[in-house]
Every structure is written in structure tokens, then in C-alpha cells.
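Each structure below appears as C-alpha cells.
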Structure 1
Amino acid sequence: MKKIIVSIVMFVFVEVAFAQKTDVECMLDRFLSYVKIGSQSVDTSENIFFLTEGQRQMANLIYNEIKTIKGVEVKMSPDYYVYAKVPSNMKKQVPSVAFMAHLDNTPEAPGPNTGRQVYPQVQHNYDGGDIVLNNNIVLSPNSPQGAHLKDLIGRTIVTSDGTTLLGADCKAGCAILVTLIEKMAADEKFKHGDVYFFFTQNEDVGKVAMRIDLNYMDKVPEILIDVDGNDYGEFSVANFTAENRAYLFKGNQAHSSNGKVLGYADARTAMAYFIAQLPLEVHPSNSEKMQGYVHCFDITEMDNMQDWEIQFRLRYFDKADSVTYSGYMNEAMRKTREAFPKVEIEMTKCFIQYDNVANSMYSGLPDIIMAAAKKSGIPLKPTHLRAGTTCALMVAKGLPGGPCIYGGQQAVHSVREWSCMEELVELTGLCRNIVEEVCKLSK
């Protein structure tokens, strides 16, 4: 009888102890379980979508976690994208929201796929000093990578041991979103519209949009938010539109000494002439802030030793610049054809790699995010990125443009990568507050 009583008491004690875990402790447990899985993606050729075993493990872990949460719909695609939905519990029709994070880590720093294991190190009650990762690597609050540590004294900091990346990009975002799903499902009093979650693959090798499948959603969400930023206090509201072009210059191998008689088509010189016709003011060396540019970034001699191909990046925030830049390219082609009539010139590629999210973002979304951030006590200001984002890539797949908000990851793509667990908890609250602010709207 005594043994039974002792067993019951011990069971109750364990249950109470578990129930009393703080949000930070729960977040730490979840985050550590994620980063211990090595899920680096591999940069392969343009048309190959490759997955590592670690990427599959991450997808299965998150899928199985979400599957146990009552009232949540979850599916996993053959490409190991995880799609979840917390259905609306409101009679009122409000815009639907989707949050996004990626399951893979960058191959640009040492990690498990390079034969090493991730060993996360936890700094409880951080004292504000240098964090020694190993004998050779120090994370200092006086360095660019650790500057934000000055704001986090007394908090819980997680790093790697300095031999690998940590994987906070974007497992911090994954931990935030799975925790949000849990909290939304557990709180029957919290009213919300349809909220979707996408856990994607191969973001860090630029192929995240390649296998996103809208058939796994019952509708296209009106608002899309990427939880993958690494700039504390900022979120993106606009980015470059990325247009890529290629031009082929066809020549011949006539001897230059008798070039005129033989009809010498000097493709190499014609190519150089073409580039020289573009105004210097739109070269990237003269571009800043909201200015775009036109850049010849690759020159290739073709296998026949007589033709040349050049590739250009056109980058712009304003759609009007696209028209202007196209005019420059067309005029350069006209002048080059006139100067080198024997050289054939054709544009072989012209496509939008990713688009400015501002062109299709839900109206008023930046104000919604700032209102939610104010309620959370997190300073956030909108920024314009001279780069692309995951949301920008998704636009081409039929999703709306959306911002990238801070995801609690610092010093990304390096062995000094780190995260603060209290921030991940706060960011979970921020995402919840965004959903709450959206509920004030009507469709």
C-alpha cells in the first residue's frame, strides 16, 4: 500500500513540475530538439530539388508535433513541406493569415552535412560578457555579430560550440510558429480567422518556391508573413524586383586581317560595345537606397568559340524603372546592330526571378504589424530591402506579397549564430497579436 501511495505522489509531483514549466523553458526544450537535427540543404544544379535526410527528419518531427494538437489540420507533401491550418472560430469573416518559416539550414557554414555534430550551448542568466564558444571562437557583445547581446542581459542565450552553425535560421522561426499553433489551439477564448502555417524546404539554396503547392491549402491566404528576419527592430515592406536577362551574340571565325572582305562578325567586340552603351548612372556602383540598377554579371564564351552570351540583373523598386531600363537595353541593341551589322544579336532570356512584395501586399499590413508590435512591447519599423525575400519568391507562385519579420536569429550563416529564448517567446506573442489585429478587420 505504501508503494502505491509513493508512486501516486511521485506521479503527481512529476505532472505538477511539468505543468509549472515556464514558457521560456518550454521554448528552450523545443528549440534544442530542433537544432540538434542537422538539416543543411545542398546547393545543386538549377533544376534539381534535393533533400537531405536531416531535412526529412525536421519535417517529420514538426508534422508529428502538430498532428497531436487538437483542432489543427496538418498535411505533409512528398517534398516534405508541412502545411497546417488553425480554422476560424469566428462567425465574422476576416482576412486569412499565413505564417512561414523554413526547415533547412544554410550550407554556407560548417554543419552536420560536413561531418560535424551540432552541440548547442545554453547560457542561462546571461551576464553581459563575452561568450567563449571554444578556444578559437568568441561571441562578443562588442562585435557586429553579438551587438544585440547588450540588450539581453539576464536572459537565456543559445549558441553552438563554435565548430558548426547553430541552425537558428530558421529553426527559431519554426519554434515560434509551432508554439503559436499550440497556444492558439489551447485558448478557446482567443478568437481568430483562418490561420495557415507553411514549413518549407531549400530556402537557403534559393529553391523554396520551387515546390510550394497551393493544392495543400483550401484557399490562398490574403496575408502572408515570413518569420525569418535577422534584423532586430525591423521588418521588410518592400524589396527589389529581380529581372534577369541574357543576350546571345553570334559571330564567325573569319581571320581579322581580311575581316571586311570575309564579312567578319566580331561577337566579342560587339558584346563589349553593347555593355558600354548602358548609362553609368544605372550601374550598381552608383546605386543606393531606393535606386535600382542594371548589371552585367556574367560573360560566357560559347563552345563553338565564336558566339558570346552576356547576362544582366535588372533590379528596381518602382515598376516605372523597369520600363526605363528596358528602354536602355533596347537602345543598346539598336546601336550595336547598327555598328556591327554582321553580328546577330538575340535576347535569349527575360524573366522575373522574384517580385517586390509591396506590389501585392495586403493594404495596411505594415500598420497592422506595427500595432501588434506596440502591444507586444517590441520596437519595429518598416524597411526596404535591396535584396529578395522568401515572400518575394512566393509571389510568382500565386501567393500575395508579404513582409519578413524578425525571427529571433542572429549572426546567421556563421558558427557564431545564436538566439535568445525570451525573444522567441515574445515573438510568439507578436504573431498572436498580428492575428488579433487582423480580426479587427472585415472582409
Structure 2
Amino acid sequence: MAVRRAHRAAKKSIFDPVHGPIALDGVALGLLGTSEFQRLWGVRQTGFAHLVFPGANHTRLEHSLGTYWVAGQMAARLGLSAEPSERVAVAALLHDLGHAPFSHTLDGPMYEVLGCSHEQVSRARIVGDDPGWPVDPPEIPAVLDRFHHDPREVAELIDPPARPRAPPLLRAILHGPIDADRIDYLQRDAHYTGVGHGAIDAVRLLDTLRPLRGRLAFAEKGRSAVEGFLVGRTLMYSTVYYHKTVRAAEMMAQAAVERMPGYPDEARELFGLNDGELLVRLRAAGGPSASLAEGLLRRRLFKRAHGWRTVAPSARAGWRRLERSPPGRREFEDAIADHVGGSPGTVLVDLAGLDPRTEPGEDWEGMGLLVGQEVTYPFRGPGPWRALADRAPADWAVNVYVAPRHREAVGRLLARVRVPDELPGR
């Protein structure tokens, strides 16, 4: 018992450029030193955004610390008691453990290979049953047990089951349209990219936060902060996350992984690497994977050959078939490349703009605004708030990126193609 008290007494303060000093002690300090958490030092928060915004070299570890701080602030303002407050803050600290190298860049290949999302991988690492994690025994569950936290209860706040046991208000701190994760990453990404759009008024959001029947709501005086959050979220997606050059780099990295020898059957371990380790593996793989990795390292990026800003309803079915079938998409890409005399991996099709990006917890219709004793739900009907919440993250539906030497030939070919089946020879 004396050892436990001594461990609890240890405290550290980490200065964060977004939130200022972040105090860590007890379970948070114990988790900080685990191999699962330290891996996040090597995973860039914004994938390949640094190739366009040179300052964007911040990591998932920094974001995790920031989310931990915001979750703690939210719990305090909602009046939660000590045990649930610590549990949700710990879940916030660990919420990104399962991210693949370069963060969201490899979400598609991860799902194709593992059959799950990064949230589900985070859950597996927290409870200690991720067979792809190389450290045995896993460290996270041991630390949680030592501080009397049930790993499964923490994991369920990150990846809620169909019938969650945690109180709704606790879940809303990590899974809501305005939650700890989003409040941190919008500010952090804006800070490091130098793009002012994400500079939301987090202080006002936290000050006006209110509990409302198991959900998060905001007082009327927080209206402008909520509006600013919506605008910041919308513009950061279109300006940074879906910037055409950022997407070109992300598509190259995805293609490099998908074209490694043995993919997808022998690719499981790739998702436990960090960014540098993955690039080393890709360069050593030879073939298209090595060529694409070399292009990323030297910033010799593919160019956009064609972008369909809109896709007619009659054409959507064909594109959706490709979206649901990664092997079919790769076959389509290589068919285009073959038509213009290119090799496999020199033409890449980006389907991310087909639908607005919806993240877990984005239930905007349940977001309430307290006006005196009345509750309004501004997202339930048409209006500017709903329009911002529903706005697509990109101004294109389908993009095609190509090695520069084939750009003109691919552009001429795709000018005649409106659905995949129109490609000659298909």
C-alpha cells in the first residue's frame, strides 16, 4: 500500500502549446510510460499534411495529452464525481492507441486487412487482446489494474458496444458532435498548420457546457462559440484534411501498402508500426511500394489528373461498387494505367469525396441549446447550422491522381469516362 501511495504522489507537468501546463499523476502518469502509448510519438497527427503545411509535424501523443486535458475540464464543468471523471480522462488519453502509421491515411487498408476500425484496435490494446501488438505481456491493462480501473470499462468509452453500460453523459464527452477529441484536434491542427480556420473558442465552449438528459448542451451565451466550432470544423476539412496535395500523398501511401508483396494476408503487423518504420518497410519491399515511398520521401507527388466535382445519381452505383471493393478499385486503377502505358500503381482513384465524412458520435440533431428554461434543437430543421454540419468535406466527388508523366494522357481518357464501366476494355 505504501508503494501505491508513493506512486500516486508522483506528479509531472507537461507544457502544451495549445492548453498550457497539463498536470499528470497517478494512472495517467503510469500510462504515459507504456510502450503502447509511447508509440504515438512516431505517428503524425495529420498524416501527410506536413508536405503542404510544413509545421504540421505534431503527433498523436500530443493530441492524446490534449484530449485528456479537455476531457478532464469537461467532466469538471459537468459536475462529475472523481471516479467517473478520472475514467473518462483516462479513456481520452488512450483513445488513439489503435491508429495506423500516418493516422487516418491507412484507415481503408486497416479495415480491409483487420476487418475493424482504429477505435476497435484501441479497445483491443487497452484490454490486452490485440494479437498484432508485439510486446508481451501488454502494459496498458496492467497499469489500469494497478490503479483500480477496469480495462474493459475504459475501452467501452472509446469503442462503445451495442448496449453500452457507461452513463450517456460520460460517453458524450468522447462521442459527441462537440467532444473532447474534436475540441483538441481542431485547435491543435490549426496551430501547427498555421491555418486560422480551426481557432475555435474552446474556453467559451467549456464555460457554457451544460448536461441535458444524458447529452451535452450549451447555454445560449455559447451560441457564437458553437457557430465558430461549426465553421472551423468545416473549413479545416476542406482547407487541410482534404487539400488535394495532402490527398495525393495519402493516396500514394495507401497504394504503397496495398501493393506490398503478400498484401492483404501478410500485412497485419504493419498497423502496429510508426511512420518511420512503415516507410522503411515500404522501401525494402521493392516494386511499386518502394517507388511510391521514395516519391513521398522526396516529395515527388502524384498530380490530380481529373476531378469530378459532381457525380450524377445514375453514375453513383458504379463508383460505390469500387468504394466497397478495394480489389476492384485497384483493378480499375491498373486498367487506366495500362491504357496509357503506365505500370501498376501509377494511377490512383480517390473516392473519399463521394459522401460527407461522418465520424462516430456526430449526432448533431441531439445537440441542444438552452435559451432560458427552454431547450431548442437548431440542427433538427433546415438552416445555417444544419447546412454547416452536413457540408461535404471536399468540393469533389471522385479524384484521380497520377504519376506526372502520364497526367495528360490520363486526363484525356477520363474526360470521356463518367462511370467506371465506361473505361474501354471493362
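Read the figures in this text as sums done on the coordinates, not as results from a lab. Please read all numbers here as calculations on a predicted model, not as lab measurements. Cβ atoms are built from the backbone, for glycine too; each structure is taken alone.
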Re distance in nm of label points 7 Å out along Cα→Cβ at positions 34 and 306: value 5.7 computed from one entry in 1, 2; matching entry is structure 1
Supply the structure label, taken from 1, 2, corresponding to helix-only ellipticity at 222 nm (-39500 (n - 2.57) for each DSSP H run of 4 or more, over all residues; to 500) with the calculated value -10000. 1
Assuming 15 is relative contact order in percent (Cα under 8 Å, 6 or more apart) as calculated from a single structure, say which of 1, 2 it is. 2
With distance in nm of label points 7 Å out along Cα→Cβ at positions 154 and 258 derived from the coordinates and found to be 8.9, which of 1, 2 does the value describe? 1
With mean count of other Cβ atoms within 10 Å over residues 98-105 coming out at 24.1, pick the structure among 1, 2 it was computed from. 2
